[in-house]
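Down below are the structures I want you to see.
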Structure 1
Amino acid sequence: MRILRLLQLIMVAALFLAAADVYRIKFDSTRQAEHLTKLRDAVRRERDAIAALRAEWSELDAPHRIQALAQRHLPLKPIETSQYDTLDHLPERPLDIVPPGTADPIGAIIETQPDAALPTGSIAPPLNSR
């Protein structure tokens, strides 16, 4: 009889623990569902904000608006045919400071300078070195 009573108490305790565990699982799932709902609302708000910003950008980026702003704020004039010239009137190409094929172009520029012996233009050699 005593063993049967002890077994019944163990079963009742196990049922209480199982009920508590089921309640905890239900509470966690409800909390996770609420969190998911909040995240979905946040995603929807962000998508709406992105759509509004894209609409505003397309309005600001419209070619007719930019053209009107350019005409209002920039002193540009249309290109005239007299502004074009033939290729034989172009100036000559400037001479290369660095010979082609040089491994160190910056070093070649420094070596061709008149004061190549000075490390910098602001440091002169000492006048009296004893």
Structure 2
Amino acid sequence: MNRYDPHALIAFLESRDDWVFGYGPEVRTHDCARFGGAGLFEVFGLDPLTRFASHWTTRRGARRVLSAHGGMAAAVDEVMTPIDLTQARRGELGMTANDQLVLFEGDTVVGPAPVRGLYRLPRSAAIRAWTV
């Protein structure tokens, strides 16, 4: 059974608060898939998203990899278990209507901001949810 430490999400989010959005391997850079995978690792002890998110270094590369899997939601479906939105716990993965991966934080979802830092939306912004 996977571990579950929802309190680890707090330290993870604090550590990512000033990271830059990007697709490359640069230090302190993340996109939504790498952010989501790293958060899952902190909370659950594993990062299933690395199976596809580790294969790109540019936005174009990310699009190519995700297209080969049928899109972001289909790629995540390959490596995680879909759950009902009402069952999503703190630290589980979600997706917004614009295909951005986010982590459930309670009454909000959180993801990497377009330039630097993090953004939060109401939990109702999530249209899909997954667990490890």
Structure 3
Amino acid sequence: MKEFIWSIRVYYEDTDAAGIVYYANYLKFMERARTEWLRYLGFEQTQLKQQHNLIFVVRKISIDYLKPALFNDLLHIKTRLTRLGKISLTMTQEVLRDAEILCVAEVKLATINAINRRPQALPPDITTTLIN
């Protein structure tokens, strides 16, 4: 799949006492970008839960903070699928200010059943969309 880019402005509430984005907020920005990526592909998470009892959970994340983002920066979160399994997806996400990479993460998502919380395979329509 091609890269998906979603933008967000840094608000005062996103920063710490030093005026830089608090490290945990990068995770929030990336979560929002993944949600928008799914929406862009035509999949609403509420519908996936209602129709397939399917939810995505973060299984593993590895993140490198390279440079700080600051109040009022316009950030671009780049999301790219790198691996697709039967019950998981792995993606690379980068947080950029213009062309400058501030943060890079590898995120592994598992797909689980919303009722019993056990692993559940991705429906074929989602797999097909992600491959193309």
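Values quoted throughout were computed directly from the atomic coordinates according to the rules given, and no laboratory measurement underlies them. A quick note: this is a predicted structure, and the numbers were derived from the prediction, not measured. Cβ atoms are built from the backbone, for glycine too; each structure is taken alone.
Out of 1, 2, 3, choose the structure whose coordinates give Kirkwood radius over Cα pairs in Å, for residues 33-104 alone equal to 12.4 when calculated. Derived from 2, not from the others.
Thinking of 1, 2, 3, which structure, once Cα extents along the principal axes in Å is computed, gives back 33, 31, 28? Mind dumping the intermediate values first?
Values: 1: 118, 70, 33; 2: 33, 31, 28; 3: 45, 29, 23.
Traced to structure 2.
0.95 is what came out when FRET efficiency 1/(1 + (r/R0)^6) of positions 57 and 81 (r between Cβ atoms, R0 = 30 Å, to 0.05) was calculated for one structure; which of 1, 2, 3 is it? This figure was derived from 3.
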